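The numbers here are math on the coordinates, done by the rules we state, and not lab data. It should be emphasised that the depicted structure is a prediction, and the values quoted were computed from it without experimental measurement. Cβ atoms are built from the backbone, for glycine too; each structure is taken alone.
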Structure 1
Amino acid sequence: MEKKIIAEGKTTNEAIEKGLKELKVSRNQVDIRVLENEEKRSFFSILAPRVVKVELTVKEQKEVTKKEIKPKKIIELSEEEQQKAEQNIKCFLENFVKNLPENTKYEVEKTNTGLNVNINNKNLGYLIGYRGETLYALQNIMTAIAGRGIDNKIRVILDIEGYKAKREKTLEELAEKVAKTVIRTKNPIKLEPMQAYERKIIHSVLQKNSKIDTTSVGEEPYRRIIISLKDN
């Protein structure tokens, strides 16, 4: 059953803000409809305080969360496809590391869905970028290179100097900290935009919390998570 309320205010914005506060949601979590004032204003009532009514309907968003953490169908690769993908990526890496700081090493591990690639050197922060943006871009490039001449999709998972493990721990701690704040204040909190991989970590950690709900909103690359209290 959809949740909706009618809020009033002297202005449209005031009415909306009152409604959002009562529902304990943010503006992008609701559909807003400005209602016509049922009371017809006559010449003699024109000086009376104006009342604006708005109807706020909470959007159905739980399906988005479930869809995001639903595992995708895994396509297993043949041994021949794994070897071809490994050959493609090693050919690329041999030339790529020549342009990186001295003593940079790489490792390639074959899996039944693709490759795990690790590049190690303490001076590769610029290949990670802000919140891993450069790393994920490089991962996409490697995915395309590894899949050359292969019909099935090759999944390349790239990590540089253990960044992803560190980032995962940071996100887990962030999720727990924000959840405690939401429970204490009873107000939803919107996180900044994250990669799909990072959002899944937040969803996974908090789906175990019986008091907390997580919802993904927005379009890539600005998609973000809203952490809020569950409806009782």
Structure 2
Amino acid sequence: MHHVIVERWSRRRSWMHARDARVKLAALVALIAASATTPPSHWTAALFYGALALAGVLAARLPVHSLLSRAALVLPFSATFAAVNWLAGDPARASALLWKSYLSAFSVLLFVSCTPLADALRALEWCRVPSLLILIAQFLYRYLFVISEQAQHMRLAAQCRAGGNHDWTFRGAAAALSVLFVRSYSRADGIRQAMNARGFAGRFPALAAPRFTWIDGVFGAAAIAACAGVRVMA
């Protein structure tokens, strides 16, 4: 499961992991905004943006190949719009759609891979993101683990009953999917009742307040300045 691997990556220790989540969020927004506003034909700027993202991966001590392959999941969606622009006679915009979408997905994946979810949500809360959106993001992310756990249990049970025969028909897969969501819904309802019984008031309490250091300030200023410099030169 991709989200389980990303969760493990976010719990590692590195120079990038130790940086304040608010600074990393500001650097992420600066990189995405700079790349999004770069003219389509400026491939040199794309290379510089990619180098900045790869520098962050190396500072976080994350597997480059794994991040590159997982970020490629966005390409089938952006390739559709790129093909439309290509057929319309605008190959520069088509290629820009591909590299901009891929770079954005890679940058977001880098951010969540070096920032625990609780820290990322606190950074969003500090940026005055509506609390309802933060709460929805928290529950959606956590329920991914509920669904994956139920799916693993069902897969193990199916393997034990099939005796090594893993042939799936469309009807069997559809039935398994429906049972998965029914069980996940039941499990989620039990979690909701347990949280209400423990006095959940609609907001997850922070275990520790984030500490902003001068290293965070230098890193944030350097990252924003680098993105802005590449954008100005483009």
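Given 38, 20, 10 as the derived value for Cα extents along the principal axes in Å, for residues 137-176 alone, which of the supplied structures 1, 2 does it correspond to? Source structure: 2. Name the one structure among 1, 2 that FRET efficiency 1/(1 + (r/R0)^6) of positions 89 and 201 (r between Cβ atoms, R0 = 35 Å, to 0.05) of 0.85 was derived from. Source structure for this number: 1. Given that Cα Rg over 2.2 N^0.38 Å, derived from a single structure, equals 1.21, which label among 1, 2 identifies that structure? Here the read-out was taken from 2. In this comparison of 1, 2, the computed figure -12500 for helix-only ellipticity at 222 nm (-39500 (n - 2.57) for each DSSP H run of 4 or more, over all residues; to 500) is attributed to 1. With distance in nm of label points 7 Å out along Cα→Cβ at positions 33 and 129 computed over the structures 1, 2, the top value is the one for 1, the highest of the group.
For the set 1, 2, ranking by relative contact order in percent (Cα under 8 Å, 6 or more apart) places 2 highest.
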